1. For helix-only ellipticity at 222 nm (-39500 (n - 2.57) for each DSSP H run of 4 or more, over all residues; to 500), the calculated result is -25500, so let me know which of 1, 2 that is.
2. Tell me which of 1, 2 gives -0.29, -0.55 when you compute log10 I(q)/I(0) by the Debye sum over Cα atoms at q = 0.09, 0.13 Å⁻¹, for residues 127-238 alone.
3. Check the numbers for FRET efficiency 1/(1 + (r/R0)^6) of positions 191 and 359 (r between Cβ atoms, R0 = 25 Å, to 0.05) across 1, 2 and tell me which is largest.
4. When relative contact order in percent (Cα under 8 Å, 6 or more apart) is calculated for each of the structures 1, 2, which structure yields the highest value?
5. On volume of the Cα convex hull per residue in Å³, which of the structures labelled 1, 2 is highest?
6. By the measure distance in nm of label points 7 Å out along Cα→Cβ at positions 151 and 295, tell me the structure among 1, 2 with the highest figure.
Structure 1
Amino acid sequence: MRSFVIILSLCSLSAAPLVHARPRPPVLTACAAFAPDGSSAAATTDATNLILEITQPSGSVAQLNLGLRYTAPNWQLENQSMRWHLYTCQAFFNRDSNLVAVSVSVLDYTTFKHRLQIAVADLNSKKWIGDFTVEPQRAFVPLALAGFLEGSNSMVVTGALPGPAVDGTQHGSFASLLYDATGRQLVPMPATRANLGPSDGTPGRFCTDAVHDRLWGFPCVMYSTPLSKQPPCPVLSTTLVGEDTLRAQFNPRGYGTDRTELWMLPDTFAASDPNTVLIAESDTIWRIDIKKQNLERFVLPKRSHYPRFEGIHGPAALSPDGQVLAVPLVQQTVAFPYFLDNYVYKGTDIAVVRLHPFRLLGILPHGRAIYTPAFAVDHRQGKATILVYREDHWERHEFSCPPAS
């Protein structure tokens, strides 16, 4: 694992907590999103309710509450780390910035199956217009909400094919269904995708980009050999819904760089356009243009020394204009007696990076917060704004930078 030294802040950072009452603890999960017009949505869930706060560019704030269809038992409420693990929240705006969809996914601790509730709010009327669950079907096991499809008001729900795995799915399978804002299924059968996983049949990684109707596959495999000898991990791309067309591939083997300077098993992902994907791992962000067959690499500054480590791990956030990326920097330390596999989690910082050209705008430290379950990023008028949930409240932080030369 690579080590790091000091924080590098290339732009000024100002912070101001959001002015509103804190949600009733304990919070199960949280999520946030920015709309193309600058509106923001911040959602939290307690044991029985979904609380959505919508802030519009004018500064007006509206709060909507909705009952959870899957409530949490008391034994889960008493364990914060388990709550963050079992409950997942995602929020998405449509392109017109007048609808926001929020999903709450619950991982059943006994069956390892996901239960998915989706709610849709209208920003004009400030009312819920949809509240439904997506249940398993004969040919579809739901897993997550992927967002609104391209410029439409149709929502993509991703899943897998039923199978013999512990969670009831087929390893390496991928499927998707379309729903409208009221929960009506728009297609009779799911769109399925094959041959995007590793050739040895292991699950691989799928990443969805509903905004551009793209599915990205990373058929990465690792063997018991040194990192420099691991096989390269290609990048595959195809359409997300409808017919399986426009398949493309980027093979880093032909790029000529050292294997240790490439990704191994990335789980941090964003897509800035239909042909460009951003992945991150350890201390590095890669931008891959699958159409031009081009690869760019950006390495974050080193900050930590042994026995402290940090690395990019977990979901990223991309600004609606595709110009700024925020990635989670997971902080760890090696506990006494300092065995290399004895890692202790210490919190998550957030690195904010301008993409064209690559430049670190700054790093938001986690401070006293251990868990940071949600953040979103916006970029407009020469500022990058981070909306982050931690220590039971939402905060906004602004990074001010001069325009790119």
Structure 2
Amino acid sequence: MRPASGREESALFGLRGNAKVCTILLPLYGIPFSFYFFYLSLYLREAGVDDKALGILMLASSAASVIFSFVAAPLVDRMGRRRSTLVFSLVSSSLPPLVFALSGSFAFAFLAFVLTGANKIMSVGYYLLMSEDASERERATAFNLFNVVIVAAGVLVPLSDGFIHRFGLVAVERFFLWFSFVSMSCLAVLRDRLVTETATGRIVMATRRAEGFGWKGLFKPFIAAARYLARRPVALAAMLANVFFYVYYIVGTNNGLYFTPYFGDALGLGGSAALLGSVYAAATLVAMLVLNPLINRFGAVANTVAGALLSATGLASLCLAPAENFPWALAAVVVSAGGSGVLKSAVDTLIVATTEGEARTGIYATANVLSSLLGIGAGFLCGSLYGQNPRLLYALSSIIVLAIPLGFARSRIAGPGTASKVR
């Protein structure tokens, strides 16, 4: 929102209003999350959670995500972008590290992962809060900086190695968890005090409240989204790219529970896991800061396809990497991470560029429902495949990523229709 007083507020990278506030405060989430999540699977293992149980936890998180995704659109429309972001930031970001800190047992971990599913509501409110009142340039900048901050935080993870060697993994991870709880709670409250409800949010909120509560209201955003996407093949392909990317995100990237254990269990490089995790984050960051600006002229669709193919190549290399071969693993991580950096920025740009107005809430919610449903199947397969052969996990990831260019190939066959122009 622009300042009502008529005085021009200071800008950050060309950002003002909600986009500026959300970007400035993001490190309060990105940095603590990167530290605690990287060691989370090892922390849970120390508490007695085995590989199959990790798969069950991923399954529980995905199942909860389906439920939360289904109610995301009506809740965000009724509560407003600002209030839904505050409430579900506390539920899905602040409470889980607190629960993990209290105990790493399976029961506590199960509760924490269910709570993280509420992120599906928070993310819809947050993305709209950050971008809805912004110009096209501000929106693109905000999403790029969002990705950069999250990824850059992962580069700092190896700094914790010395503390882990001195104090032990469990003690250091508990510190990260408590710090995350405090930092993320402060973020949620401070951000809420500095942002304003979006113009579209106020209109939609008033409309939904005037309509009153009814079960039909739960389905209305999804019906509107389905009609919208049926008329726009490119928008549909963009949404499906978003779906497949976020399934891959929880299975084959450094945000998956099996990423850190994989280097020890499959490649015999457990001592280098933190370094490889940092390299992954650094390569993703370089792709976002250097590679993406160079290839932007080719268009968002071309960049998405290129990122997917690059990611699939890196994932296949990780699957085929010889044991105890650090150079091979390093190269595979760099290629996979670089592809992920290109792919994420392109996917985020696509879904914003090809959707508009009130339809956005339903489209985001639909993408969340579908990715959560597929995440359930992926979580089940991960627990089973990893126990049989950890390398199968990255074979599955390659298949998921390759589904993205197939979606765009289908949209080209269907024809452009009335699709919005994708810049």
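1. This figure was derived from 2.
2. 1
3. 2
4. Result for relative contact order in percent (Cα under 8 Å, 6 or more apart) over 1, 2: largest is 2.
5. Between 1, 2, the highest calculated value is found for 1.
6. 1
Each value in this text was obtained by applying a stated rule to the coordinates, not by laboratory testing. Because the structure is a prediction, the values reported are computed rather than measured. Cβ atoms are built from the backbone, for glycine too; each structure is taken alone.
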